[in-house]
Structure I
Amino acid sequence: MPGSPVLPGSPVLPGSPVLPAPPAPPEPVLAAGTDLPGLLGPGDQGAPVLALQRRLVELGYWLGEPNGIYGVLTVQAVLAAQKVAGLERDGLAGPATWASLRQGPRPLAVTGSGLALEVDVTRQLLLVVQDGSVRQILNTSTGTERWYEVRGQRLLADTPRGTWHVYRQVDGVDPGPLGGLYRPKYFHTDGIAVHGYVSVPGRAASHGCVRVTNEAMDWLWAAGIGAIGTTVLVR
């Protein structure tokens with residue numbers, strides 16, 4: 001089983017995942033009655049983007065380090081926040097998204113103890129959970145629930161629901177019949193894994209695996225999250 005996660009300020013033991021501190025209770029990013037920032041999207045830069053990124057990080061939406069540049073990882077975090085709030089999934093920070101972020105949308109965990117990865121298939125989210133507290137929220141893309149053919153076999157692009165555990169991981173690109181999987185962490189014997197990919201849209205688009213960006217996958221590995229034995233709850 002994976003080692004106990006390490007909280008900030010605690011001694012780090014070998015094999016212990018390093019998780020960020022739980023987000024503070026959400027506070028409005030802007031005072032009531034003040035104007036919300038305008039529409040922000042890919043390519044935008046500057047103080048408004050940095051404020052957006054910091055708010056997303058404050059709420060637990062993973063995007064790496066805030067840098068004031070609206071890039072791919074900011075789009076991913078905005079998509080995740082839009083999914084939680086039930087908004088249109090366009091990856092743009094418009095009035096509705098800003099208003100929602102001011103209120104602080106956060107999903108709830110299902111698992112209650114230990115470290116777990118929760119895959120919310122309905123909302124297409126990957127949650128990093130520790131002892132019932134959602135620590136990080138990532139946009140993900142799971143199986144399309146459509147049939148496809150590979151090597152003469154007709155298969156369903158399904159992400160199996162249930163409680164599983166990581167049983168194998170590959171620190172690199174693992175070749176397969178549908179292409180290489182980036183740093184996969186396998187949790188189902190049908191070859192289903194959490195893995196990095198270059199395209200992670202706001203909808204289900206995979207053959208059954210749980211896609212995150214390559215950068216997010218690098219972070220999971222660096223933080224020691226998803227080691228052999230880690231619970232993966234697909235719901």
Structure II
Amino acid sequence: MAGGSDLDALEAALDHRFEDRPLLELALTHASCDSGFSYERLEFLGDRVLGLVAARMLLDRFPDENEGEIGRRFAALVNAGSLARIGARLGLARHIRAAPGVTNEAIVADVVEALIAAIYRDGGFAAAEAFVRRVWRPLIETASKPPRDPKTALQEWAQAEARGLPSYHDVGREGPDHAPSFTVEVRVYREEPVRATGTSKRGAERAAAALMLETLGLEHDG
């Protein structure tokens with residue numbers, strides 16, 4: 001378990017001092033520790049708190065955009081990649097309790113959501129909202145236009161070029177159940193297939209689509 005000084009440093013990064021320190025420790029504990037408890041229930045709650053605050057922030061910041069545009073912004077804000085980048089900025093990896101070699105970007109992303117829930121349960125909604133607003137505001141302010149998911153961008157290009165719909169094919173799965181790695185191949189008519197890996201099938205598909213777009217020399221927001 002992380003020592004007191006390490007948790008003090010994490011609390012400083014979170015800008016929240018926990019009254020219930022075991023709640024913070026729980027948010028950092030992965031199921032691979034075999035401790036009988038993990039952050040999974042907190043992650044479930046944190047996902048909902050994040051969604052509510054992020055949606056409100058976007059509606060306030062972009063009052064003239066329609067639901068579809070706000071939806072694309074929302075998806076980009078709360079996806080695993082954004083969560084993992086925030087977790088890296090907070091230095092979470094060194095605080096996570098997990099079996100050796102298990103911690104990856106997907107787990108870091110999960111812990112970010114668990115920490116949001118821990119702050120909510122420890123300090124109430126106002127504390128959780130303040131954390132989300134502080135950490136997510138730069139992501140909102142730097143996105144000048146609604147992003148496009150790589151899979152959406154590739155599909156739109158393929159249809160515009162009369163290439164039909166891209167198809168995604170599972171190639172392989174490696175690693176233990178608590179830290180899997182998926183490989184997916186994307187195929188587009190008249191183009192060489194490309195493969196990419198991810199910690200989930202969806203993530204691998206997004207990565208493959210992004211790689212195909214790069215191969216085609218096209219921009220994307222993946």
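Assign the value 19.1, 60, calculated as Rg and Dmax of the Cα atoms in Å, to the correct structure from I, II.
Attributed to the structure labelled II.
Which structure, out of I, II, was helix-only ellipticity at 222 nm (-39500 (n - 2.57) for each DSSP H run of 4 or more, over all residues; to 500) derived from, given a value of -6000? Intermediate results must be reported in sequence, preceding the final value.
Numbers: I: -6000; II: -18000.
Structure of origin is I.
Please compute Kirkwood radius over Cα pairs in Å, for residues 54-189 alone for structures I, II and give me the label with the greatest value.
Numbers: I: 16.7; II: 17.5.
Sorting by Kirkwood radius over Cα pairs in Å, for residues 54-189 alone in descending order puts II first.
Of the structures labelled I, II, one was used to calculate distance in nm of label points 7 Å out along Cα→Cβ at positions 46 and 206, giving 1.7. Name it.
Source structure for this number: II.
A short reminder: the numbers here are calculations on the coordinates, not readings from a lab. Please read these numbers as outputs of a predicted model, since none were measured by experiment. Cβ atoms are built from the backbone, for glycine too; each structure is taken alone.
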